[in-house]
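Engineer: Each structure below appears as structure tokens.
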Structure 1
Amino acid sequence: MALALPRGDEKRRTVERMFDRIAPRYDRLNSLISMGAHGHWKRLAVAALELVPDATVIDLACGTGDLAAEARKYTERVVGVDFSAGMLAEAQRRDACRVLVRADAARLPLADSSADALVCGFALRNFVALDEVFAECARILRPGGRLAFIEVDRPDNAFVRACFGLYFGRLVPVLGGLLSDRYAYAYLPSSVDYLPEQEALTTMLTDVGFHGVGKRQLLAGTAQLLTATRGRVE
């Protein structure tokens with residue numbers, strides 16, 4: 001049975017406490033749940049940014065910093081942002097990037113047009129107000145700057161959708177409960193309900209100044225890579 005999902009400030013508090021709890025085992029569980037595929041997906045996301053040397057990259061909701069670490073293969077100017085102190089501690093422990101900032105994604109302490117690219121992994125479901133987060137992404141990215149979001153998805157194929165529902169909705173909560181945190185890994189599949197449909201996501205991004213919004217389906221549509229480019233600042 002799906003959880004009753006929190007909303008508003010309750011969601012913000014719940015998600016922060018949840019990620020603080022699961023931070024020490026987060027990477028290990030991610031690898032297990034995705035059967036190792038998440039590493040490949042994150043390499044695809046960073047490659048989609050089309051980084052040049054000395055580009056400034058923001059890893060939004062950076063977690064333990066695996067996307068930041070991937071971006072450092074291209075540039076040292078990587079900033080990890082997260083509001084979970086536990087996740088930032090793990091990112092610092094692994095030396096994911098030189099600059100880590102604790103902040104709300106809807107209120108980033110970064111200057112206008114200060115970044116060349118932004119990447120975010122599996123966090124759209126955890127933000128309280130996606131429109132505000134997208135507006136902040138647009139504000140801090142320079143014109144022509146790229147963004148890439150990785151997120152879970154709803155498979156189009158009925159058979160794949162049924163299999164994924166069984167795995168993601170039934171088995172993942174059991175594995176997570178045994179190896180980490182029961183609530184967190186019951187929240188994980190339930191939180192897909194927070195995600196707007198593709199058309200709504202595209203509209204939200206274009207409304208704040210992005211163009212060329214694209215979607216690449218991953219692993220038979222169980223995950224997705226969203227990309228877009230920041231338009232000219234009016």
Structure 2
Amino acid sequence: MTPTDLIHEGERLDELMRNGYVIIQDPSRFCFGMDAVLLSGFARAKKGERVLDLGTGTGIIPILLAAKTESEDFTGLEIQKDSADMARRSVCYNHLEEKIKIVTGDIRDASNLFGASSFHVITTNPPYMIGTHGENSPSEAKAIARHEVLCTLDDVLRESARLLVPGGRFFMVHRPFRLAEIMSKMVEYQIEPKRMRLVYPFADREPNMVLLEGLRGGKSRLTVEKPLIVYKEQGVYTDEIYDVYGY
């Protein structure tokens with residue numbers, strides 16, 4: 001199969017500015033955003049560690065982590081068949097088949113799919129919205145990605161707690177308006193919050209994203225990192241954002 005055979009009608013190929021990697025996307029479905037890129041810069045994975053990305057979509061986080069970390073064992077779990085297929089084709093296009101495996105399946109059943117204590121690191125960029133929070137998405141694919149239609153925060157944390165080895169690390173990007181709920185549920189599922197960073201669109205605005213690291217079975221101690229500012233001015237990223245993107 002040639003590279004052009006991997007790209008279907010209506011899809012596009014986007015450069016990721018890392019190791020020459022690209023990703024196949026369909027603008028009519030759901031394209032990755034800055035939250036996924038920032039999570040890939042916040043997460044940490046060491047050589048020899050097994051990494052699972054829950055709700056991987058088109059595979060953006062495993063592909064970026066393959067470029068940014070020393071781990072060589074990534075799995076992406078995605079319930080939407082079309083997105084999972086697109087992710088597999090991106091993995092193939094980048095010749096990452098030896099490092100990244102895409103599995104079609106339900107987050108709610110993840111511990112049965114993979115087995116308990118089977119990963120050292122879990123990453124996730126889950127749906128942020130509950131019920132009617134936010135705008136209704138025009139397509140089913142976008143609705144599933146943005147709203148808790150097929151899985152909830154409870155599902156993500158419960159399965160992560162089961163899937164992580166003792167002392168395993170959990171990395172998530174979410175919205176600050178749910179931070180109190182997120183923290184309490186992490187503790188409930190014995191994923192102790194250890195590191196947090198708030199993301200601000202501009203220095204004088206409220207934060208619109210939060211990056212979190214948790215430790216399965218960890219002791220209570222949270223480090224709050226300095227704020228991450230996205231824009232110096234309208235249309236101009238800060239130096240740190242340029243660095244995360246790899247420009």
Structure 3
Amino acid sequence: MQQTISLIPSPDAIRNDWRLAAKLIDHTLLKPEGTREQVTKLCREAVEYGFYSVMVNPSNIAQCKSELRGSSVVVGTVIGFPLGATTSTSKLAEASDSLRLGATELDMVINVGALKSGDRDLVQMEIQSLVHLCHRSGALLKVIIETALLTTEEKILICQLAAAVDVDFVKTSTGFSTAGATTADVSLMRGVVGHKIGVKAAGGIRTAADLLAMVEAGASRVGVSASVAIVRELGAK
């Protein structure tokens with residue numbers, strides 16, 4: 001299980017040591033036009049600044065595993081991204097392939113349409129099947145709920161469904177929808193899942209102030225592409 005909220009550094013601690021912020025960051029490159037050269041740069045930055053992970057599309061996993069060999073940086077990827085509307089079978093196949101290639105953290109997009117249609121069984125069974133697959137491989141599963149598309153009641157429900165099948169994280173957003181993370185959503189999600197499940201904020205986090213606000217609200221991980229700018233703002237050279 002991931003770190004509990006009690007182990008997450010306080011905003012004041014992060015202000016005093018940028019390395020604490022770096023360890024909360026999934027250094028992210030998910031844009032479809034990302035090149036191999038940009039993936040190489042992402043990996044080099046992750047090692048230089050000590051980011052927790054790199055988060056890339058599945059086709060870039062093998063390159064990242066090679067680039068990061070010998071480092072402590074984790075390789076993560078996305079499943080059913082960014083819409084979540086592929087079949088459960090497709091998500092399982094994509095997840096299995098990603099684990100085979102060496103990813104150890106998978107961020108899966110829920111079937112938003114199914115949730116909004118009231119088909120909670122389909123949504124939960126899909127999550128549970130990926131939880132089992134990941135945990136058998138020693139990997140973690142983060143469930144992207146795409147908060148911008150949900151009502152408050154739906155946000156609460158999906159967090160409850162995910163927590164009930166032992167996911168490792170619930171995550172706010174893909175960063176590809178109508179809006180990204182908000183402190184209100186992070187706080188709501190943390191309130192629902194309690195202290196034993198991670199909450200990842202992603203989408204629209206571009207400054208140190210943004211990151212600190214998400215941590216204050218209850219985030220235990222942040223997904224950002226502006227990672228270097230953020231840690232430099234906090235004092236990194």
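Quick note: the coordinates plus some simple rules give every number you see, no bench work behind them. Owing to the predicted nature of the structure, the values given are computational and were not obtained by experimental measurement. Cβ atoms are built from the backbone, for glycine too; each structure is taken alone.
Engineer: For distance in nm of label points 7 Å out along Cα→Cβ at positions 15 and 95, find whichever of 1, 2, 3 sits highest and give me its label.
Structural biologist: On the way: 1: 3.1; 2: 1.9; 3: 4.0.
The structure with the largest value is 3.
Engineer: For which of 1, 2, 3 does Cα extents along the principal axes in Å, for residues 87-150 alone, calculated from the coordinates, equal 34, 21, 16? Walk me through the numbers on the way to the answer.
Structural biologist: Numbers: 1: 33, 24, 21; 2: 40, 31, 17; 3: 34, 21, 16.
The correct label is 3.
Engineer: Could I ask something else about it? To which of 1, 2, 3 does the computed value 1.6 (distance in nm of label points 7 Å out along Cα→Cβ at positions 103 and 191) belong? Could the numbers behind the result be given before it?
Structural biologist: On the way: 1: 2.1; 2: 1.6; 3: 3.2.
Label of the originating structure: 2.
Engineer: Out of 1, 2, 3, choose the structure whose coordinates give P(r) over Cα pairs in 10 Å bins from 0, in percent, for residues 119-206 alone equal to 15, 40, 29, 15, 1 when calculated.
Structural biologist: On the way: 1: 15, 40, 29, 15, 1; 2: 15, 44, 31, 9, 0; 3: 18, 52, 28, 2.
Attributed to the structure labelled 1.
Engineer: With distance in nm of label points 7 Å out along Cα→Cβ at positions 111 and 167 as the yardstick, tell me which of 1, 2, 3 scores highest.
Structural biologist: Working: 1: 4.6; 2: 2.1; 3: 1.5.
Going through 1, 2, 3 one by one, distance in nm of label points 7 Å out along Cα→Cβ at positions 111 and 167 is largest in 1.
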